[in-house]
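Student: Each in structure tokens, the structures are laid out below.
Here, each number is a calculation from the coordinates, and none is a lab measurement. What you are looking at is a predicted structure, and each value in this text was computed from that prediction instead of being measured. Cβ atoms are built from the backbone, for glycine too; each structure is taken alone.
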Structure P
Amino acid sequence: MENQKRKLAAIVFTDIVGFTKLSSENEPVALQILETQRELLKPIVESHNGEWLKEIGDGLLLSFGTIHDAVDCSIKIQNAVKDVENLILRIGIHQGEVVFQGSDVVGDDVNIASRIEPFSAPGGIAISGRVNASLERHPEYETVYLGKPKLKGVSQEVKAYCIVSHGLPKTDLSQVTAKLEKKSKTWYLIFPAIMVIGIAVYLFIPKSESVVSVAIMYMEIRGDEEDNYLEAITEDLIFDLASAVPGRLKVSESASVKKYKNTDLEIADLAKSLGVQYIFKSSLQSYGDGYNLRCRLVEAKTGTDKFLNKWFIEGNSLQSIVGVLAENIISGLDITMAGELKKIEYNPEAYQLYLKAKDLYARSDNYEKDLEAIDLMKDVIILDDKLIAAQLKLGVMYYENGEYEEAGKLYEQSLNKSKRLEDNTNIAESLRKQGQLFRKQRQNEMALEKFNEALSISTVMNDKNSMAKTMNSIAILYYITERLDEALEYWLQAFTIAKEFDDKLKISKYLNNIGIWYWKDFDYSKAIDYYNQSLVIKEELGDTRNYGKTLNNLGEVYYDMGDYTKSIDYFNQSILMKEKLNDNKGLNSTLFNLAEAQIYNTNYQDALGTFKRTLTISNTFGDSYQISERYLGIGMTYFNLTNYDSAAYYLGKADSIFLEIPIERLSTLSWLAITSMKDAQNVSAQNYIKMFDELFEQIDPKRADIISINWNMYQVHELAGDKKSAKEYLENAYLEMKSHSKMIKNKADRNQYLSVKLHKDILAHWDK
């Protein structure tokens, strides 16, 4: 429908109790109440990132990006109006799709929100089951189940609850005019049995395939090696096909099929590994002034060819290959399209150059080759600016090389071109890329705006692949901005879509991300569980790059738990993966993690070698912060080796860089102070103590490493004979340690954390 937009939102309906009666008795007062409501509530809605959609008589229709914004705003509203005469509100909340149609807002989920509202007590808040499920993870919210509203014309099951925490009243059902479904006693008797049967059916009875799934294998290029760049056509085919029949066709991503480029696996085994029903294979071989194109679509279960075909493609018609193959695959799978595939004729030279630039960039292992690929792609756009894929790819190249301004220009160009061509797939992708760029630049509000626009378009198209990618992008944004509950909500939604499509690559990715969330939430056991689930799938897919990242994540969890032996093992495994891939950035990060684990595991000589190796790599990047971190690590290691001269030298180099970063400087000053004291450099030690104390007064450090900083200063003052100051720092170390341990959700993980040598030493001195 024209000008129609969809948006996933938490929807809030409000209603003024007794307004109809008040209007008939005293219209001026009633009108004044509406004005008061507007003036009082609009700022509250805006402060909770809400959207004031429309006023319906005395009622309000509001929209929020997250459930928690909606709930917290509604609580704030009820608190704000409780002392306002004649302004008593009922509020209902539901989460679903808002459909913008011109100036109106419609949809089943809007209707559900409006029908939930009557179940609210005056001055209270009623919520749907979907909202309640989100609140269940948060003990500060208490809710009471009311029943199932009787809703005609609504296909989905709806449950009603009311919030009874935060001073909100419980709904008295005897005072509610809206109807609930009648309860069946028989139902309660047979429900457990039905549940058992239902689970058995789910587990053991084969499920019907609602979505057709196919893997597009990498095109085999026969003949001259110089033609190998043509295999990049495969990626264009995968992208176009995935968006051609949204919601009905699952196409394995290029990263999933890449490992099988030269496989000897049988069709059935290949399909099983990729989790698809159909396998598509193709080959291209130069012949005269063109190419022989052969292709085959096979039903894996039966081995039956859905189609087997060959064409001769003119040398200047390479761009037609994607369209020809996409149409034949869709036809072969008996999928009816809503419309025709869009065919845009590109400049033949431009398309060929585009494939070469993509291939060169994919194979690049240094900055010079990156620049060569960038220059080629710039030539592509000069030759044909209708090739939106080239603009997007060039934007990605600039982005990955830190050229953010140039990347932004390209994303804007691709967006404008996509709009002119009414290419919704690339509109959504351009918006998502813009969001990623804004997120990288820490322009978080702009990033969220772009992501939400992209998600709305993907939702309208029912392009679930794009929806999942964008939800993941939103989740990452919420995660880095400490909006952790919202992050988990979006990751779980993305994960659900990936499961629906059996998209193993994305399933493994989202499992890893959910693991990161639990790590951040100090639930280390759950984090480990999700990481391990992710690893199993990554190993199955041969996803080496991301396998190495998850190994590193496991190492970090065990490090935080204080299990340094396991931590070192996982870091070493990750390093081997990253060395094979020549992933120097990833390698550098994991080497640093390994060195820290080695030093806390008292493997000082190993730690020294690892720190020096990662320092060498950091110097090639020229990142001063990274370099100073490595200097600090080397200094700490030399201290533990009782080489105080070398320790002081490297700690001093770290301190000179950390001058403008107070929390980091606290660490270097504490180490410099204790190094000087151990080396009998008392004057220097006192100077460092003075600088430390002055800095400590200025900031409020809240990081786990403050434990070791306080421990260092305890030892310094103990050695200096200042018992009073020593006691204060020991108390700080002890309280910080205990506070941190209490945040660890699992008792066994907490005990492991407290068994670390540093913490044992703190406890031993505290108990004296």
Structure Q
Amino acid sequence: MSILKKYKATLFFIVIFSILWIFESSFSYLNETDLTDSFDEKAEVLLSKMTLEEKIGQMNQYSGFWDFTGPSPRGGDAEKKYQDLKNGFVGSMLNVRGVKDVMAVQKIAVEETRLGIPLIIGFDVIHGYKTISPIPIAEAASWDLEAIQKSAEMAALESSAAGINWTFAPMVDISRDARWGRVMEGAGEDPFLGSKIATAKVKGFQGENLSLNFTIAACAKHFAAYGFSEGGRDYNTVDVGTSTLHNMVFPPFIAAKDAGVKTFMNSFNELNGIPATGNEYLQREVLKEEWNFDGFVVSDWDSISEMIAHGYTKNESDAAEIALNAGSDMDMESYLYLYHLKNLVDEGKVDLALIDDAVKRILKVKFELGLFDDPYKYCDLKREKEITGSKEINAAALDIAKKSIVLLKNEGNLLPLKKEGQHIAIIGALASDKTSPLGNWRLAADNDSAISVLEGMSKYKGNSISYSKGANLTIGKTEFVTPLKINTIDKSGFKEAITIAKKADIVLMILGEHGFQSGEGRSRTDLGLPGVQQELLEEIFKVNKNIVLVLNNGRPLTINWADENIPSIVEAWQLGTQSGNAIAEVLYGDYNPSGKLPMTFPRNVGQVPLYYNHKNTGRPNLPESKNVFWSHYNDVENTPLYPFGYGLSYTTFDYGALTTSNSFDLDQKITVSVTVTNTGKRKGKEVVQLYIRDKYASITRPVKELKGFELLELLPGEKKIVDFELTEKELGFYDNKGNWILEKGDFEIFIGGNSQTNNKITVEVK
């Protein structure tokens, strides 16, 4: 029996305990709320009992500030936070984790405040808690929605056992700019794929019943357009048109909302001149009114106060007023609601009804989580010990890690490796690194807890292995909050690496970015291999050309030289706890790689932002006269190095001609079919991708748009007919007023193994 099933089986006992706790409660409001039919009614009953100060307290979120199992803090900010907590002026805590600490802080809120309202406990459970799954862009490369949902489910299981009941994930920002460090945290450049993954992750975190103690509330972030920061520079200005906003930015957020996500987080950036935190259009008009979102909105860290630096608000009071009126319900770590909202209400600058609405939204989520039934439902030391790092969670992490790997090149079928009789040289500092594979957002994971590539490869005993790091990638400490120092000088280890490479049958080069080179605040202008790694690669190539390049990175890289020279290239991202095992299984062929790129790889950073679903322009093609007056660069071709949706396998697949009706039928849908055949000698998986092009429209449309995909597994020689149904939902688009429309005209339908497929048919919408 799985751990998850086991704990579902104990639900009866949890319910019994909860009932007993309710009867023992001394608070009359609990009995009143227990008699109501809905979470809304329960929230309203409690709201009627609260003072204005207590209401504002629910809108205040503090980060952890002392050892909760130790003595009470004395002096400074910590003491003030402690007193606020005891007075009922804190609604949520973040960065408090572990059953002992969560129990201690929850005990203060429940047993020492007037109303005993439980805290919601938040944490950045981005791609795992203690056990780390691949970074989100890597998971997106799997295109396996079931595995992605399972990964989120396991993250919820493990973090909930540590007392956490709210995660600041998934990040659903669409991004076209590989310079932006936070591309590692999202699903890439496409809104259709991003929407499907957003849905899978929300369902994984929240499950079918949020009141169970192994599910947690999810948070769709960052609302909105954070991924379009100018220059790919974090926290920077965003300026996008209405078409981009509605057709590219909004869809994954809509998908998350439709999946039942309980919270949204606004973004650090301004959008068209207005900071998202104070943007009434985004938060009230679109999210709460047009989309009818009934959860709550939390600010990003101190983003309310940051509106002053933006030049949008004149002081802290002004910032609190604008943020609340705009629809930001909970203040994360700026303290401004707590300091200013009461005075703003007294002065008539903030309507009490808006505060009531915000608090009701927050209380409703707490009721949905079952925190009023049992505030300590997530606080079980035995459960924490049993679940943390369990076999089931590690198995899920390994499964998604293997599926996330993308085979970019395999000339001469150098891969899969032979399992015996060869000498393999493994080179690169990342090969033995047990921390970098954990990626950036792994705050609860222990350093050195990942399986390294060297460890994973060493489990295969038929070949001999020698190892040299060749050169250090980083210098000094590698920490979450401080910039990395990259080694750009020291090549003293090259000689040793060259020596072992000369004697090897195969050389594995493990190169790329450190885990802390991507993520928040980690924007880059150079997308090549950092430090001296490129030089190391070229020096090794001089003495042994049988190289398999394994990339560990958090964003697309410009690897033109490698593409031209290295026979086999594997995109292995930062794969988490089971990284080395997953990579070894793929390299040896125990798992046939099936990943596809969720983001375009450019040839040169000067092409960025580069994305497959671009517009055609009025001069898209080289003129017959070969003059310069067309949309291009003079020094590099327009095409990507590797396109969106691209990925190879150890087998091959053939796509037949497309078949379809040439117009909408009576059911108002078009069925498009293709036969896919495994033409190789190994069983393998293929992501069959469907794209459309609306050839002419009232708003120009992209040259291609992903509108369907199916993950197939075929035996050698096996074929399967894949059917896709296209309806108004897939063929339409948003106009500049935010209205969904479908226009008559011709559509080109493409089906193939990546976004550059030309296997197409034309259909007509009449």
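Student: Taking FRET efficiency 1/(1 + (r/R0)^6) of positions 401 and 649 (r between Cβ atoms, R0 = 41 Å, to 0.05) from the coordinates of each of P, Q, which one would give 0.70?
Tutor: Working: P: 0.70; Q: 1.00.
Source structure: P.
Student: Among the shown structures P, Q, from which was the value 3.7 of distance in nm of label points 7 Å out along Cα→Cβ at positions 177 and 457 calculated?
Tutor: Values: P: 4.5; Q: 3.7.
Computed on structure Q.
Student: Once FRET efficiency 1/(1 + (r/R0)^6) of positions 273 and 441 (r between Cβ atoms, R0 = 25 Å, to 0.05) is calculated for every structure in P, Q, which label goes with the largest value?
Tutor: Working: P: 0.05; Q: 0.25.
With respect to FRET efficiency 1/(1 + (r/R0)^6) of positions 273 and 441 (r between Cβ atoms, R0 = 25 Å, to 0.05), the highest-scoring structure among P, Q is Q.
Student: If relative contact order in percent (Cα under 8 Å, 6 or more apart) comes out at 13 when worked out from the coordinates, which of P, Q was used?
Tutor: Numbers: P: 6; Q: 13.
Here the read-out was taken from Q.
Student: Taking percent of Cα pairs over 18 Å apart, for residues 561-640 alone for each of P, Q, which is largest? Please report the intermediate quantities before stating the final value.
Tutor: Working: P: 38; Q: 62.
The structure with the largest value is Q.
Student: Also, quick follow-up: Quick check for you: by Kirkwood radius over Cα pairs in Å, which of P, Q is greatest?
Tutor: Numbers: P: 30.3; Q: 27.4.
Going through P, Q one by one, Kirkwood radius over Cα pairs in Å is largest in P.
Student: As an exercise: mean count of other Cβ atoms within 10 Å over residues 593-600, calculated from one structure in P, Q, equals 24.0. Which structure is it? Each step should come with its number before you reach the end.
Tutor: Working: P: 24.0; Q: 27.8.
Traced to structure P.
Student: Next up: Where does the value -9000 come from, among P, Q, when helix-only ellipticity at 222 nm (-39500 (n - 2.57) for each DSSP H run of 4 or more, over all residues; to 500) is the thing being computed?
Tutor: Numbers: P: -20000; Q: -9000.
The value was obtained from structure Q.
Student: Here is a further query. Could you tell me which structure in P, Q was used to calculate log10 I(q)/I(0) by the Debye sum over Cα atoms at q = 0.08 Å⁻¹, for residues 233-416 alone as -0.39? Display every interim value, and only then the final one.
Tutor: On the way: P: -0.30; Q: -0.39.
Traced to structure Q.
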